[in-house]
Structure P
Amino acid sequence: MAASTGLNDDGGNAMLANPMRLLILLAALLPASVSAAAAQTLDKVASSQTFRIGYRHFAPPYSYSTADGQPAGYIVDLCREVATGVGKALKLPRLNIEYVKVTAEDRFQAVRDGRVDILCEPSSMTMSRRAMVDFSLPTFIDGAGVVTRGAPVKGLEDLAGRKVGVLKGTTTEETLRTTLGQMHVSADVVAVNDHPEGLKMLAEGKLDAYFGDRGILYYLITNSPYAGKLALSDQYFTFETYALALPRGDQAFRLLVDTTLADLYRTERIRDIYARTFGKFPPDQFLNALFVINGVPR
């Protein structure tokens, strides 16, 4: 006799109408090889009544600390929506949110090791990273640009013989080094600890250019004393797709996260959240396409 799954003959509509039952079923079907830290996110949250959000201290406008030390940013706001969804699914009206600072170097290990339940910052999806964590539906599309003093560069070949800064431990650093090598462009790549340090070094003449995600660089330049000194290239040198990093193999939790994001993308609420960070500057064509494509119906 086949084991009952709880699905009825009408294609599982009764199960789909009760998302929590579906989450419980998926959790039960997870392979035994999945680690307990990865497979039991919802159980851990239910037990502790605490949801742990990993965020970066300085990756504005996506994830950062405000002047009074409060976590903020577009992707952090998306994770607060996820936390609300978790609280509703687990029937925890007073779910506590714990914000855990991570760095560019240890952020994925924090997810893998169970220090955070979800990573809320500009994490680029790559196949190599998927060996360590899972990813949600995409949250943002950005790309790398180059900041210089004076006239902006038009191509990476313009960096030949120049000292170029980049944030260490990121896909941006890896891409810059690989691309320059493939193009046979000889440049001195300098890995820095954070973007403000890199832009300061550039403004002071210690670097000739700085390579990084355009959204972050635009925000930092606009809100820095270097706004009149530094120029951001118009060209995208890479495209990066951001997503929330999740414990690997936890299908039940990933379904809840993706459901929350898809629900947002289908409504005007996502634009309200976007405006909270970016103001009246509208989403570009790439981000609008992301909302449409990933507004997956229930």
Structure Q
Amino acid sequence: MIVAVDAGGTKTAFGLYDDGGEELGRCRRPTCHPDQVGLDGMVLVLADGVRELLDEQRLGLADVTLGLGLAGYGPGREAPMRAALEEAFGAARTLTVVSDAEAARLGALNGEDGVLLIAGTGSIAVGRFGDEAVRCGGWGPVMGDEGSGYWIGRRALQRACREADGRAEKSALGRSVFDALGVTEPGEAVAALAAMADRRSGVAALARTACDAAREGDPVAAALLDEAAGQLALLVNTLARGRGAVVCSWAGGVFSAGDVVLDRLRCRLGPGVTFQAPAGDPLRGACIAAGGRS
């Protein structure tokens, strides 16, 4: 049996698979990102979800292989995360840990070579070409994450504030942002943000507001999505440079808006890039990473 985990900046999804890759069950928990809940909190969230799936099948940890795709698992942070995970889950048959981006890439491309563009709370492009693993972006909300849900949401908030104090003309986007926050006065937005249990996810959720406004014809929202698409395309085009034909897929909540994002992105990708829908989700990718069949 394989327990696969897709842990992003907003939620943690768990899936149970047999050794042939057949899905047997799923559950979900809040984010276990160590930057948001700490290493101890990460372990607690993971252990809770794993336990639910195992209890449903009357299995123990020694009966399963764990495949974990974790946000935050990257250069400079592998060692402490790996140590905490091995202490908590060392009784499993095997423990495979990859980044959430790599799990998503494996799932979307069914384990084949190519690039995956991720635009959820954050943004990154990851790829594999033979033995070469490559990545672009993924620097987090302070240093990067251009085109991500948080980046779009923050830009939308900034626009709403500029409209509120007279620095910018009124727009449908600005009004929609305050509506989404449930406030009637601009000053109330500060309190609404402060009251969020997870402010980063709350701001990222405003990307949907911007997408809706663009779909309804608001030129300010449309310009914001154009800029976001340009930033996301740059991640892919950078990895594809000099490689000839490259297959690329996508993952992340920003793409749940559909063609209002995807169409903008397609027209900005390089001529050698084939943009195709994901074959599977990040949970499937974490299962593949753990040795499940693609």
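Given a value of -14000 for helix-only ellipticity at 222 nm (-39500 (n - 2.57) for each DSSP H run of 4 or more, over all residues; to 500), point me to the structure among P, Q it was derived from.
On the way: P: -11000; Q: -14000.
Structure of origin is Q.
Which structure, out of P, Q, was distance in nm of label points 7 Å out along Cα→Cβ at positions 50 and 178 derived from, given a value of 4.8? Show your work: numbers first, answer last.
Details: P: 3.8; Q: 4.8.
This value belongs to structure Q.
Which structure, out of P, Q, was mean count of other Cβ atoms within 10 Å over residues 210-217 calculated from, if the result is 25.0?
Traced to structure P.
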* Source structure (of P, Q) for semi-axes √(5λ) of the Cα gyration tensor in Å, computed value 39, 19, 18 -> P
* Using the calculated result 1.00 for FRET efficiency 1/(1 + (r/R0)^6) of positions 74 and 242 (r between Cβ atoms, R0 = 25 Å, to 0.05), pick out the matching structure from P, Q. => P
* Structure fact -> If you rank structures P, Q by FRET efficiency 1/(1 + (r/R0)^6) of positions 170 and 234 (r between Cβ atoms, R0 = 35 Å, to 0.05), the highest one is P
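Read the figures in this text as sums done on the coordinates, not as results from a lab. Source: prediction; values computed, not measured. Cβ atoms are built from the backbone, for glycine too; each structure is taken alone.
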